[in-house]
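Read-outs: derived from the displayed coordinates by stated rules, not from any lab. Here the structure is a predicted model, which means the values were calculated and not measured. Cβ atoms are built from the backbone, for glycine too; each structure is taken alone.
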Structure 1
Amino acid sequence: MNILYVASGIPVPGVLGGSTHTFEVAHGLAARGHHVHVVASSGAGRGNMAALARPVSARYSNFFLHHIDLPKGASLLAAPLMMRLARAVQPDLIMERYYNFAGSGMIAARRLGLPSILEVNALIVDPPAVRKRRIDDALGGPMQRWAVAQCHWASRIVTPLHTTVPAAIPRYKIVELPWGAKVERFAPRPAPPADAAEPPTIVFLGSFRAWHGVLDFVKAAAMLLALGHDFRFWLVGDGPERAPAERLAAAWPGRFTFTGAVDHDAVPELLAGASLGVAPFNTAPHPALRAAGFFWSPLKVYEY
């Protein structure tokens, strides 16, 4: 099957979770014998209007990669280009990763009469507690109508949890499918000889979002240290909560190591060097997770 996979604004290759997800989905489909064309961002900058002329296309891994470097919030401007690309690629199916300001893949599929899959990774319509939803409500709900329209257009909707999709959409269109981890990358390795002089290492891996619970991790680690336990703590990744976490950890010099963002290929070796992995998810800062349930697959459990 010839598949056009649209991931507007997602940098591929890249170190974001969305980057890894998009790459692995495309790579996995290609490994099954499909011809896959991915539309994504290069991540080289903020984007430019020249991207509307033509994508930068090349073979990447086992699929074709087409970079359209528009600002993420302007993704819909690529709709005419997506039509031209779809006509050139002649896909049997268009699959699009849902994003509030995207939808050019769904437009192309509808106009060309092609089957389509809408990939939904989070709650499509935010709960009222989210500022973006309140703004949309004040404007009369244009983004909600656009989201529901895309769901109606899609032949099928793939999501980890059906509650991410508005209630107005027939449930028969929804396929609940937890996202996977490429466990081959994280196969257990022979343990190195134990060094009695080295304390055990506990690791956190993530993009330091508030719902990842990284501050809870640092606070819990500090409690263990205050009780006299001899541990070291690695925090792998980068994101909004890194600076606050570093400030909390500063009270314990030499006990915490912050690696910053690392290439996905380097992750298995880092995890293999730890004694214990922690995934302290906390839904309190995330209204959507509280409203729809925990719709993000806890993949790091498999990676640990």
Structure 2
Amino acid sequence: MSTKLLFTGPRPRPLVSFEFFPPRRSGNLSLTWAGIDKLLAAAPDFVTVTYGAGGSTRSQSVDVWRHIRHSTSVPAVAHLTCIGTTRDQLAQTVRDLLQLGVRSFLALRGDLPQGATPATYTPGVDELNRAVQLVELIRDTAAACLPDPREVSIAVAAYPGPDSPRFANDLAALRDKVAAGADYAITQVFLEASHYARLREQAAAVGVQAPLLPGFVPLTDARRVQRVAELAGIEVPTHLAAALCIANPRDRLRAGLRATLDLIGQTLAAGAPGVHLYTFNRPRPSLDILEYLHATRFLSCPADRDVVEDLVEATLDTLTPVG
């Protein structure tokens, strides 16, 4: 199924999607696959599967796509990055994925080499270095390979944030990617709902009508939250920083989950079409968040009995409902 169709027409509830990354060969493969399967059992509307820089996790990513396709009806979106890869290599990758049955892509620039900046990086011969170029390449390749290239959906990244030159540049890039054929965008993590609302307003002002699906990370790990903030160039809000410094582990976990639910609720109230969770392949606490939203009627996604019984310390049902 082409994921762009999920954003058309009225819906009884917000969309829910998860991001997975492929199992690492050096990690606990059985544990990773068990986590992926538990997340798939929650019946998300779609999932995205990361693809390492330059195709470094190609075979593992293909394993995940095949597993999803053969064991579930959940649509899977293939991440693609273009930094460090030639046009011909990318076109062949797209052809291979189309042959596997992939019809949805997330087109990303990818991370620059260590120590490089956009101002200093020089792409190699015939190397793409902008996501808009990758969007164009996917569209061209699909047109050459498929009887009906309209089957293909392309998502791109969007970057909420405070007013800054970086935000202005990212907004212009989003406009260009949508003009090149992107169907919807998934946002980078943000920590204040006002940043998403501002992105939505400013995107509409420059003519971007594509849906903007907000991305969330469970706000339960202080180091991860700080790292996310550094990568996004944003500050950790005072209330969240205080919550993540609570000494008692159970109280700290509850405070982090409450902050996550509040952020999701405020973002949905600002007009977001759904929730995209960066899961890190860990069922907890993503499924706790999903079950709570279901219980409070934000969503109507069924959950397995063990998901309900395994809520963190059985406390999520006592948190103040958001919204």
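1, 2: which one has Kirkwood radius over Cα pairs in Å, as calculated, at 20.4? The correct label is 2. From 1, 2, which structure was P(r) over Cα pairs in 5 Å bins from 0, in percent, for residues 13-100 alone = 3, 13, 24, 24, 17, 11, 6, 1, 0 calculated on? Of the structures listed, the value fits 2. Identify the structure, out of 1, 2, from whose coordinates distance in nm of label points 7 Å out along Cα→Cβ at positions 61 and 149 was calculated to give 3.3. The correct label is 1.
Ranked by relative contact order in percent (Cα under 8 Å, 6 or more apart), which of 1, 2 sits at the highest value? Walk me through the numbers on the way to the answer.
Working: 1: 15; 2: 19.
Answer by largest value of relative contact order in percent (Cα under 8 Å, 6 or more apart): 2.
In terms of mean count of other Cβ atoms within 10 Å over residues 277-284, which of structures 1, 2 is highest?
Values: 1: 15.9; 2: 19.4.
Comparing 1, 2 by mean count of other Cβ atoms within 10 Å over residues 277-284, the maximum is at 2.
When distance in nm of label points 7 Å out along Cα→Cβ at positions 69 and 141 is computed across structures 1, 2, the figure 4.0 traces back to 1. Which one of 1, 2 has distance in nm of label points 7 Å out along Cα→Cβ at positions 37 and 221, as calculated from the coordinates, equal to 2.3? Label of the source structure: 2.
Of the structures labelled 1, 2, which one yields -13500 when helix-only ellipticity at 222 nm (-39500 (n - 2.57) for each DSSP H run of 4 or more, over all residues; to 500) is computed from its coordinates? Answer by label: 2.
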